[in-house]
Structure 1
Amino acid sequence: MPAQRFTISCVIDAQPRFYAELVLWLTCVRRYLPAVHYRPVVYLAAAADPAVKNWVSNQGIAVVEFETLFTASPHCNKIIPFLQAPKTDYLIVTDADVFFVGDFSDYLRSTRVRAVRNYNSNPQLAALEDIAGQLNEPVFRRTTLSTFPKRRGLNETVVNNPNGGFIAVHANDLPRFGENWLQAASDLLALSPGARWTGFTDQIAFALAAERSGEDMEELSPALNCFIDALPSLSRVLGFHLTSGHIPRHPGLFAADRTLTVGEFAPSAADSVALLNQAILASVAELERHDWGRAALPTFLNPQWRR
């Protein structure tokens, strides 16, 4: 199959935690993803610290400023990159706390919309069924298991509900898919702007856009978006999803210098942890050089910090 090129992006709001994650995200992209195949682009909120924008630009990385789409759901800002066609074969948007340590291009061989399955049945199936009823649409009828079991109760989600941390769309489907996703988000927020599921509007809207199009997402491997809970179960890890909401549950996994301790992992996974640790140390050193970086460090890979 001919070699493809990928635009890989993250979307950064005006919040110091995201600035710290951005430094590690970009360090990993530049170290471990071949530049001949991957073109990084950083989307940065217009309200973000100008010094952060200057830092990214000085790295030779393209910066796109944006205004928040929906104040009720800032997570929906990740839709913005999908509203125009990229200059490459694929557009990939990840959360800023997804850190790659190896080339994952072999996982993107089809032109279908790609995403990782929702891990924790968020939002719960009952909420999705309620949304379908309010929309009066035959959506969210097909269920599947979420990756990680809950302590009690049902462990279901719907087939098109993504994790949201890694979404890839072929250029042939853009900007059509982005416009459908944006419309779905607008429809959802018009229903219940203060609902408990508003924090998941981007994910639900993705699922709704896929359902309306009649084209199911193709599921990506957790190896590209590995949560801490999945790390002992995988022999190969190409991307770590170290979300700040999960880190406090694993205090023994993080050393004082913010690196991960190598536990009882498969040899290849342990090698991936070693690569990530090298990037973490380099990122901490870089953050310490800047006022905005030092201000962000207390929130960075710190199991004692809770958002």
Structure 2
Amino acid sequence: MEGAKNMKLIKGDASERKFFRKKNNKTSKIIIKSNTNKKKNLLDYASVNKILLKNKIRAPKLINENYKKNLIEVEDLGDKTLFKLFKKLKTNKQVEFYKKVIDELIKLQNIKTKQIKNFKNKYYKIPNYSYDILKSEVNLFFDWYLKYKSKKDWNTTNSQKIRKLIYKLLKILKLKNKVFVHRDFHISNLIFYKENIYLIDNQDAVFGNPAYDLCSLVDDVRYETSNSVKNKLINYYLSKKKVNFSKKDFMNDFEIHSIIRNLKIIGIFTRLSIRDKKHGYLKLIPHAWILLKNRLKNKNKYNKLRILLNQL
């Protein structure tokens, strides 16, 4: 790779991408390299960033692309994530930041742009978060966690019962899939740069349910918050968002999305360990279970699912 002497490998994420910081004189850029699935990781990623920037949402700007060599260059926003920042802040200051993040989320949900020309001069269209996509995501729990990590005496009958109960939950979502959804909206994907909040890891964006990104933020598997903080954030969102739905319907969808998201996360983190040898993610699974059980408790509609999952 050109200019390798000026480049330093930096910590990446759960994807197969590699990130490098390239410094020349006073300038600094981030090189993103992806040898597999490069359409999503490079082309689609840059396209979603372009949509965000067009709608005045801060995201990394594309500087250059060398798609043939499986890389793009983007703006360097530093590495001060809100996750790092929050470790130094007291709870009340964290809540203030969370409210600013929710203000950004509401702006994000007001985006109407569904397609844009990518750097190959072809149109990229953001997909809809369909029932089939949600099913395929939650199936990761069965394909990886239940298959490889559950008790040896766990039988397929109980597995099928859990699957059917989850599919039924997906059928009782109330709100329409009509807002921009980042899909991994949490404080590790928010950069604090030049006193502003920037959004990264944007390639998986869809148009979907307004509860999804808020549950990613509030029920964050990487960062623990109290139920008191969680409720403050939900209430703040509902007070600021101009909505035509009831709080009851919103909380129905929030709970369901939190449940299926954390099941998906448990499956993904298991896969990262088994398939990709990224074992560090396993330490987050216990918190995913805590979040999951927190949303399952005290609700009659989750009784059967809660009983079955408690047997794992």
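To which of 1, 2 does the computed value -9500 (helix-only ellipticity at 222 nm (-39500 (n - 2.57) for each DSSP H run of 4 or more, over all residues; to 500)) belong? Could the numbers behind the result be given before it?
Numbers: 1: -9500; 2: -13000.
Clearly, the read-out refers to 1.
Among 1, 2, considering only mean projected area of the Cα convex hull in nm², which has the greatest calculated value? Can you show the working numbers first?
Details: 1: 15.3; 2: 16.9.
If we compare mean projected area of the Cα convex hull in nm² over 1, 2, the biggest value is for 2.
Out of 1, 2, which has the highest value for distance in nm of label points 7 Å out along Cα→Cβ at positions 100 and 156? Could the numbers behind the result be given before it?
Values: 1: 3.6; 2: 5.4.
For this comparison of distance in nm of label points 7 Å out along Cα→Cβ at positions 100 and 156, the top structure is 2.
From 1, 2, which structure was relative contact order in percent (Cα under 8 Å, 6 or more apart) = 18 calculated on?
2
Read the figures in this text as sums done on the coordinates, not as results from a lab. Note that the structure is predicted; figures quoted are calculated from it, not measured. Cβ atoms are built from the backbone, for glycine too; each structure is taken alone.
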